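Dropping the structures in below, format is structure tokens.
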Structure P
Amino acid sequence: MSTTTAFAPLTIQDAEALVDTARRSAEAAGVTVAVTVLDAGGHLLAFRRDDRAVLIAGETSTRKAYTALQLNAPTADLVDAVQPGGLFHTLPTALDRPLLFIAGGVPVRRGGRLIGAVGVGGGAPEQDHAFATAAAESLV
């Protein structure tokens with residue numbers, strides 16, 4: 001007998017809630033950001049860039065989300081791994097789609113299962129990490 005555990009994938013409603021939570025956290029801190037939400041397959045579900053955020057914030061938020069998703073870890077936890085001598089030193093340039101090892105990308109899990117990722121760009125790395133973490137932790 002086989003047992004499978006059902007889980008709910010990331011929905012567009014979830015993605016919009018993640019964006020809203022990250023943006024509210026950033027706004028409360030006086031930071032303008034871009035927020036990207038990807039589903040478990042790496043497909044874009046939601047994106048929002050504050051019109052006052054630096055333009056590169058859109059690209060960095062997307063790459064942070066993609067990196068967190070692919071490695072199933074917050075990008076903040078991976079920064080040291082890409083330094084010279086680190087476990088993933090050559091990884092940032094080894095793939096067709098570039099990874100970004102700057103804090104601000106966080107995997108999104110439901111029931112312990114990876115269902116997507118959220119990335120935030122525009123603030124200092126530790127701020128972006130806090131905003132993305134707040135969003136991921138708000139998902140029920």
Structure Q
Amino acid sequence: RRFEKEIKDAFEFGSFNFARESLSILDNLQRAKDAIKNDTALKDNKDLDKFLENIDIIEKDLVSIFEKNNIKRIEAKGKKFDPNLHQAMTEIEDEKNEAGSVIQEIQTGYMLGQRLLRPALVGVAKKKNAKSTEKT
């Protein structure tokens with residue numbers, strides 16, 4: 001039985017490293033879109049929208065391939081911080097949100113089936129420090 005389980009795991013997760021490294025392609029596409037949108041010299045280019053449209057198509061195709069291979073995005077923003085799925089990069093003082101809830105997603109996380117492929121890098125809400133609001 002153990003041998004059967006090892007074969008099953010090898011089949012399911014054999015592409016784990018490839019999948020994890022492929023996530024950088026998706027990240028780089030998003031960074032490229034953001035950089036192009038924020039570049040003042042390119043904003044005046046009339047072909048910019050068509051170029052961004054093509055990048056969107058490539059991005060959607062890649063996401064579709066991930067979904068076909070059981071690679072799913074971790075929904076983080078607005079959820080309670082879960083150390084099994086999220087990696088806290090910063091704490092942000094926030095009175096509107098409950099302490100410990102994710103209010104900023106720095107990098108998207110992904111699951112490969114039931115296995116964590118990459119944690120979501122997040123900013124977590126914390127209540128304002130009483131010392132900082134008191135006058136001394």
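FYI, it's all coordinate maths here, none of it is from the lab. Bear in mind the structure is a predicted one, so any value in this text is a computation, not a measurement. Cβ atoms are built from the backbone, for glycine too; each structure is taken alone.
Things worth noting here:
- Once distance in nm of label points 7 Å out along Cα→Cβ at positions 31 and 127 is computed for every structure in P, Q, the highest value turns out to be that of Q.
- Label whose coordinates, when log10 I(q)/I(0) by the Debye sum over Cα atoms at q = 0.17, 0.20, 0.30 Å⁻¹, for residues 63-118 alone is calculated, return -0.49, -0.65, -1.15 (choices P, Q): P
- Which of P, Q yields 21.2 [mean count of other Cβ atoms within 10 Å over residues 15-22, calculated]: P
- If distance in nm of label points 7 Å out along Cα→Cβ at positions 7 and 39 is computed and equals 5.2, the structure in P, Q: Q
- Structure responsible for 2.8, with distance in nm of label points 7 Å out along Cα→Cβ at positions 87 and 111 calculated and labels P, Q on offer: P
- Structure with the greatest value (metric Cα Rg over 2.2 N^0.38 Å, set P, Q): Q
- Test item: relative contact order in percent (Cα under 8 Å, 6 or more apart) calculated as 29, pick one of P, Q: P
- Value -11500, calculated as helix-only ellipticity at 222 nm (-39500 (n - 2.57) for each DSSP H run of 4 or more, over all residues; to 500), assigned to which of P, Q: P
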